Structures are given as C-alpha cells and as structure tokens.
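Pasting the structures in now, so scroll down.
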Structure 1
Amino acid sequence: MARIIQCVPNFSEGRDKAIIEKILEEIRIMDEVKLLDYSMDKDHNRSVVTFIGEPEKVIEAAFNAAKVAFELIDMRTHTGEHPRMGATDVIPLIPISDVTMEECIEYSKILGKKIGDNLNIPVFLYEKSATSITRENLADVRRGQYEGMADKLKQEQWQPDFGPSVLNEKAGVTAIGARMPLVAFNVNLDTDDITVAKNIAKVVRASGGGFRYCKALGIEIKERNIVQVSMNMVDYTKTSLFRVFDTIEREAMRYGINIIGSEIIGLVPMQALVDVADYYLRLEDFDSSQILETRMFE
C-alpha cells in the first residue's frame, strides 16, 4: 500500500489569483504529489489548498509553497474577515494511507524546523504536534492575530517551537501540526445583522459551551449582503454536521431568520456527508459499503 499523507495549507491571500497560481505551481511540479483542490475567498482574503502524496515529497512541496508565499504575501497590508497570523497561516498534515499519526507528528517537526531555519519565520506546533496543552487549539495559538504577535512572542510561554523569537513583519507566524481530517463548513443566513451570526456562533462553538469539536465565528459576506456562521469541524466523527446545522437553524428561527444555504470549503471525507444523509433520510440498517464508489475504490 502506498504511503500517503494529506496537506491542507491556508494562505493569507484570496483576491490575487496570480499569487495563488505561483504557490500552486510549486505543488503541481512535484513528482509523487497530487493537487486535489484549492479555493479562494475574497471576503476571508484566504485560500485553502489540498494536496496528497508520499510524505517526504509532500513536505518538500509544502516548504516550497510556503517559500513563495513568504516572497509574495505581505502581512503588513493584509486585511480580511478570517482570523490570521501569517502569510502561510497554518499547515496541517493528515495521515491517509499506511502512515500513522505519530509519523505525521514527526513530519510536522521536520517541516517546522525547515521553515523556521530557512525562511526566518516563527513556527508553532499545534494539535497532535503541540509541545504543550496550551498550543493544541489553533484558536489559542492564533489569538491576537498578526497585529498582536509581536507582543505575544515576547512572552515566555509563547516562544516559538522553531525559528526566531521575534515576529517576521512581512510573513508573520506559521502554525504546523498533525491532525484529524477537518471539515470547513459554513452556514449562510438571510440577514446582514452580524450580531445575530456572532450570537449563533457562540452557541455552537466549544468555547461558548456548544459542541466540543466545533469552532465557529460570525462573519460578514459583504458581496452578498448577508452574514455567515463560519465553522471548522475538527472531528466530524464526534460532532456531526447535521447536529450543528440543526442547532443553527433553531437559533436562527428565534431571530426570525432563515438559513439560505451552506457550503463546504475544500474537500470533505465521504463519511461526513453519508452521516448527514443517514440522519435526514432516516435510513434503516444502512452501511457505507452500500455506496457504489466505496465498492469501486476497494
């Protein structure tokens, strides 16, 4: 069986396609690496890229992409709805085939050291790779965002795992870690009242007493004159999409507001959507082996 890991770097650029194309080229030209997907969001001013391949080649491609981002993205002028702290904001590594989580942790350290040493960027290890419990949650690492990182790095408890102990003013800070597959899931509301979206986000996110494996923010989608509950479902096997969706729908109704749609950013594990179909269709004795594509892949 082939050894495969997935890499889903997030870059703080979602408006200039020429920059993203130059970053993507570093992935496309790499042997034994396959670019699966990328998405650009103008409001978030952020791009999410997904690629897979042989672990050592993935690490090389991720470094080369981060190097181009370092050269072309200037955090000193960056603005956007999504929280961010660096040009290459975060690089998660996910075990896919014949690779353990422990091995992904080691690969994250190799990549972190390479970026810290060669690009002079402070690097934090997060999620399964975290060197302390305070760094497991990406939201805690990113708290303060780019504008607050210079002061944050002065604190003893926030010394980076790799790279310099001072902010790289142009490129900011990067977080790297091994984790479970994450589902970026957004729900759009038929209102422009950002307070409503923020209130609902607080209800569903773990830090607000909601679902343990849900991170949520209320943001404005100015192009469409609506607001959105923007979420990262960090473990869809323990907090399902349909439970969060149902809760958002009920909370929205309290304000006399409707859901007008939802969206998946990047790729999603098939089982996450199968769980939704199973719940809403009330399937009896259904098994994922009944899915045609599952049998084909086998």
Structure 2
Amino acid sequence: MRFHIEHTTEYDYPDPASESFSELRLRPRDSLRQKVTRHQTLIEPGVLVESHIDYFGNYVETISIPYRHQRLVISSACEVETKPFNDALGAFDLTIAEARQMYQERRRELHDFLRPSQYVRMVDPVREMASDLLPEAAPFAESLLRLNDHLYRTLRYLPGATDSGTTVEQFLLRREGVCQDFAHLMIAICRAAGLPARYVSGYIETDPPLGDDGKPSEALIGAVATHAWIEVFTPTGYWVGLDPTNNMLDGERHVQIGIGRDYADVPPLKGVFKGGLAQRLSVQVRMTREE
C-alpha cells in the first residue's frame, strides 16, 4: 500500500518565546516492511534543520530558533510504501522456554529490550500476568497471540484517561487508557517472561477504506496524532509486530516512525523554550491511501 502522510504541530506562545530548541522524530523508518519514497520537513519561522540517526536507528531532526517568536509550526509530509508481512508467527513450533534458550547467544544485542525502562517496569502484578499468560511450557506463537487478544478484551481504550507520563503500574490501576498504555503493558509482560520486546511509534490508517467489493474494510483504533504497538524478537532473528489496541499483527495499514525501549525513546517532538509558562498546542495528522 502507498500512503501520503501529513503531520502538523503548532505551538502558540501568548508571551513570545525568546528562543527554543526541538528534537523531531517524524520521518518514518526504512525497513524490510516499508520504504519512504519522499519526506520533507518545513519549519515556521524558517530555520536550518539538522538530522542524525539515533542509538536505535531512528531518523531524528533538530531545530534551534535563537530569537524571539510567538508561533512555531512544524510540518512533516511523506510518502510511504508498506509491504505485507504474512503469517509472521505461523512457522514457530517451540515453547516459551525453548525460545528463551535460543536468545542466549544474542543477549548483548537484546539487552535493552529485556530490562525495565522508564515507563516499562516489571512490578509484581506484571510478573503474575507473565506467569499466567506466558508460561514456560506454552507454545511461543500461540501464547503471544493469546496475550494480544487478552489485553484487547480486558482493557478499555479511553482517550484522556492517561497521559504521556503514565507508567504501567498506574495503567493497571485504571485498566483504561490509550495505545501507548496497551503497548507498555504488553512489553512489560513479555520482558518479565524473558522475551525481548520493544516499543513502536507510528501511524495507523484508522478510517476504513473501500474494498474491492465497494464495502468499507475494518476500522482500526488509533490516536489522532500517532499510534503505538510493540515488536517481539523471534528466535529466527526477526522482529514481529503486535498491536494489542486492535488485537492484530501489524500490517500494511501500520507505518513505523521509530522504535525504542518505551515512549521516552521515540516521542514525535520534544524540546524546550525560554519564555512565559503558557503555550497552546495543536496537532493534526492526515493519512491518505494512494492508488
């Protein structure tokens, strides 16, 4: 599938900011499952945009505005082609314990995705869920799909119930939140069971397009701005994506921006400014499928 994606973030400062610095993670990744054919970032007021690749292989842009400004607009536009990743878990005939044994030779490479992180903490309730849902003797692939389904059925998607700083412990108390919370909890359960798991930030096509028969396809749940899901490392050396918010494997309607240990590694935009405390933020994302 081919998508045209426009992502616009606007800050208004009632009292002008004297300077600001921002770090952007808005350009999707190039990978086996997707290819970025065009990307452009526009900044208002106009400043130089510098770029680099971060520790996790994500594309990062930075901007610095060293003078007074009352408005900052960041516009990112890209075209991405996604590819199917069919039956990504279907070939596995081994248990959780056997999979863990096969990770031993790559533990240094996978270390970051096996340990607790800022928003992913292996507290006692998480360890209990890992023991119940990912027992050592259970089939690897079947258990991951069952975990995905369990979170989808037992947690409630409710925008506004949590914020970007909500931890796994806080989410478990409420059991309602957004895709970021679903992803953090599923990652925590996988890591508690000894399975390497990482956070994925991206876009998802939420509006149901018309199929070949003229009928709309399934609508998907996702954030207004960006979506979140997870990837689990398989013993064959591939990262397989699971989306607990929609109870599905990631597919052609998912577009990856970045990966990390949790949300703290891949926020779409973060920065600082010098000025008054007040600011108004608005975000608009448009994702359109192209023929």
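When distance in nm of label points 7 Å out along Cα→Cβ at positions 203 and 235 is worked out for each of 1, 2, structure 2 gives the greatest result.
Tell me which of 1, 2 gives -11000 when you compute helix-only ellipticity at 222 nm (-39500 (n - 2.57) for each DSSP H run of 4 or more, over all residues; to 500). Please list the in-between numbers first.
Numbers: 1: -11000; 2: -5500.
Traced to structure 1.
In terms of FRET efficiency 1/(1 + (r/R0)^6) of positions 139 and 163 (r between Cβ atoms, R0 = 30 Å, to 0.05), the structure with the greatest value among 1, 2 is 1.
Taking 30 as the value of relative contact order in percent (Cα under 8 Å, 6 or more apart) derived from one of the structures shown (1, 2), identify that structure. It was calculated from structure 2.
The greatest value of Kirkwood radius over Cα pairs in Å, for residues 99-170 alone among structures 1, 2 is that of 2.
Any read-out appearing in this document is the output of simple, stated calculations on the displayed coordinates, not a laboratory observation. Since this is a predicted model, take the numbers as computed values, not measurements. Cβ atoms are built from the backbone, for glycine too; each structure is taken alone.
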